[in-house]
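Input: structures, listed below.
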Structure I
Amino acid sequence: MKAIDNKELEIALETLEKEKGIKKEYLIEQIEAALITAYKNNYKDSENVKVVVDSTTGETHIYSVKEIVEKVENPVLQITKDEASTINKQLEIGDTVDIELNPRNFGRIAAQTAKQVIIQKLREAERDIVFGEFNERKGEIVSGIVQKADTGVVILDLGKLEGIMPAKEQIPTEKYKVNDKVKAYVLDVVKGTKGAPQVIVSRTAGDFVKRLFEFEIPEIYEGLIEVKSVSRDPGNRCKVAVHAQNENIDPVGSCVGQKGVRIQNIINELNGEKIDVIEWNEDPAIFISSALLPAKVMAVDINDEEKSARVIVPDDQLSLAIGKSGQNARLAAKLTNWKIDIKSETQFRDMLMKMQEENEEVTEENNEE
């Protein structure tokens, strides 16, 4: 049968194998499978067929595979031993025989099909390479240009791929416009419905802030200071706990920078989101007390079993400790990973008095008995 253009086929197969890592044998199998489908679609034949493509010559052979039987009930799929012996005398009943077919114009169909398969596999290989490249960048910050921002989802041009920023990953106080340059954190890389890689990015993730700190604070990048935890109310406020093993390094001062220059760069990137930088401490009472800044704390009572803490603050510090809509307390709890119950000094005294009264009542009842 007319061959697929040998030179083009050979070049395509070698290119895909050397540059994209797709084995020649695999491509031949894919082309043969596609040719079987093409044959059945074009010739509406119910025969059991197989296709063989010679990778060296490009020759395409298509065969009708028939089972050798004593009595033929289905001539499309079966053949007698006498008929099969004209092809190969050693064949027995139960064996199969390949009878070559020469359908009209199939050479042209074969060439078109092979080209389509190669193009498809080339695209898939390129997608896999890009997927692998971006998959390794999970947890990093990327820069992109806003392509679309009118459907709730923001689409970024990242060069080789599009970045998708779902509504929940967008800072609520920000408005995105086409052609805006935006930095975002790579949350995940997935394959879309058509196999194309999709990069899911975020500007609300706590790790986005952590990465920004690494970029702006050399001591963090060098490992002298560690970001222990981050809690955020994206667009409004953020708390970051930092720690330095070396006692001579001031972790908070290093992050804030002289006259607040370092932290201001991060605040600007987050469009004015307030950032509280807090020194981490292995003592949960000290850490919780620091996490509630700017409020002043009088005492912290720790319950290790329940991992909860009761915090006492001066009366005039209660609203500051809790924060607007509970924001300060909520961020502190998330930062420290402790349940925090905040009481004012007066509330705590009232609670103690009530407990004392209840104890006295119980004592009186016991004495009466």
Structure II
Amino acid sequence: MKAAMFHGAHQPLTTEDVEIDKPIDHEVVVRVVASGVCHSDLHFVDGFYDFPAPAILGHEAAGIVEDVGSLVDDFAPGDHVIACLSVFCGRCEYCLTGRTHLCASRPVRAKDAAPRLRWQGLPVNQFANLSAYAEKMLVHSNAIVKVRDDLPLDRAALIGCGVTTGVGAALNTARVEPGSVVAVFGCGGVGLSAIQGARIAGARMIIAVDVHDHKLQTACELGATHTVNASSSDPVTSIREMTNGGVDYSFEAIGLKRAAAQCFESLRAGGTATIIGMIPMGQKVELDGSTFLREKKIQGSSMGSNRFKVDMPKYIDFYMQGRLKLDEMITRRLQLDDLNEAFRAMKAGEVARQVLMFD
């Protein structure tokens, strides 16, 4: 199969022929139809996070089941599925208490087993237990969920990470209340999804913050009621003026320490800031300690605190009902060979979400 090979930080990805093993036990082979290009992968390409090469990145995919292992009884060839990096064991304390997204023992192949992927005779490291920048994925059955056949798979791919992360941060992690006031810092795929999550939750005022006017325009199309261009005005001051003191909920969806601090600083007393973005390892977010006396809170969110086998079908229903907008989030569709260009466009702020198409 063809796959985009990661050779290490600060190096371009190359399209290579890769061998994929047969599924064993609880494993499933999925033919990838569409794979979203997520900023999280770019963090590894840019060296902000470490991952050993050679590897295949990618973690936001949808496709069709092609083959299953001997112990798989809930999937069959032909099933349409969405993959999720929140693969879970189902046995650890987190899984048994309903927090599968925090699983402490994600299922992988035994060390003495054959590698799932090989390139030029070498084992290939599987990113997020998925490696979605490839024509096929070999994954555990607890990494995918079956979805309805009438859902376009390029839209379905977005639900695999960006949508679940953003919508879930609003609905599951922060639990935005109806009638509340919300600010979202960053209007990429995750931020736009957080805006939609806040809209679905019934927020009465949703403030989108970004440095690109075209992204702010998209944010308004997806549910933002107000915007702040952070390149021309201080977002904290603007938000406080708009809201007469601050917001009930704020979300950071960029991965910048300064934006995380601004996210917290924009809160009113008793408000909650949720950090969704991947702030580079080693960086510290500094906050004024006295503000905690006003019961302001800051928290993290991992993949929208998802129970993806339950949540994703709900999000699909939202989309089919017209309540969750996915078509508007896709800026362009590309091929596997275009992946480096996709990363360039992402860094330049030219796009909301890009999708690699394999069919």
Structure III
Amino acid sequence: MGVFYKQVVRRALFALDSEHAHEVGVRAMALLGAVPPLCRALEAWTRLPAATMRPVEVFGLKFPNAVGLAAGFDKNATAWPAAAAMGFGHVEIGTVTARSQPGNPKPRMFRYPAQEAVINRMGFNNEGADAVAKRLGRQPGPGRRRIPLGINLGKTKIVELDQATQDYLASFTRLADYADYVVLNVSSPNTPNLRELQDEARLRELLGAISEANRLRPRRVPVLLKIAPDLAWPQIDAVLGVIAEFALDGIIATNTTLARPGYFARVNEAGGLSGAPLRRRSTEIINYISRATAGRLPIIGVGGIGDAESAGEKLDAGAVLVQVYTGMIFRGPFFAAELARGLADRQRKG
């Protein structure tokens, strides 16, 4: 399957503009998800044998394997029902904002195959919380899914930073009923000033409001925070302090980077860099968080995962789950199944 993808499918997709190829992939996954018998058959093929399966239990949820689909691929909850069939142990949709928005001007997504990297400046293009909630209302809900579903929330671009908390609250209130867990994305580099929400005072306001709204719900939903890889260690310490103060359920490390290491020093494209160049930095941050919290804060590791070795690095550094997106662009739609098998082999060999 991997050889066929690289020699035929990837060649065809890479002949297209990056964002067009992404849209083709989303539509194909949505079509697969619309045929449940085919999904079940594929899931039986991609699922790990019972003897090697290592489910992960965290956030009060059970994940059949450690590999998830990161936010950014399925922005509008159209494709996620097929994720289990492709070998994923969980899927995260979004980023969703309270209001619909078109995102940044095109072109806004650029592939670098030789470096196994992508630069994007999409800008949270999505249909908005109401449209996503209505779609999720027609799909299997919590407790009736093949795998856990996370919903990643961001700030609407036109909303001023001082009103960001109310904006996130509007999305949380509209979507939390449909989520197995919720992620507060305060770290995308493609919405102006968004990363200022990682500052201690602003973060305390946001997490305090979301935590209180969550406490008043009939069913409390796990809440995680997604951080940037460009934070300095003292900034991470401050973030961890606020997370502990409000007893958040976990952290996702990391989002894309504004750094331009190596080859990318001469690339003149704005946006967040993902893929292989992020591998080392994201792992360093995972390790730092794990040590700083004595392993008590669950971490989802993201950034530069291209094989079982790089995924295993994240787990060894302290992550309990990993997520991929850029790696799937270069490795194919069943990359998650390959990773899960590779991690199981790695675990078995000790």
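Here Cα extents along the principal axes in Å has been calculated and equals 50, 48, 42, so which of I, II, III was it run on? Source structure for this number: III. I, II, III: which one has distance in nm of label points 7 Å out along Cα→Cβ at positions 67 and 107, as calculated, at 1.8? Answer by label: II.
Where a number appears in this text, it was derived from the coordinates with a stated rule and is not lab data. Quantities reported herein were computed from a predicted structural model and do not represent experimental measurements. Cβ atoms are built from the backbone, for glycine too; each structure is taken alone.
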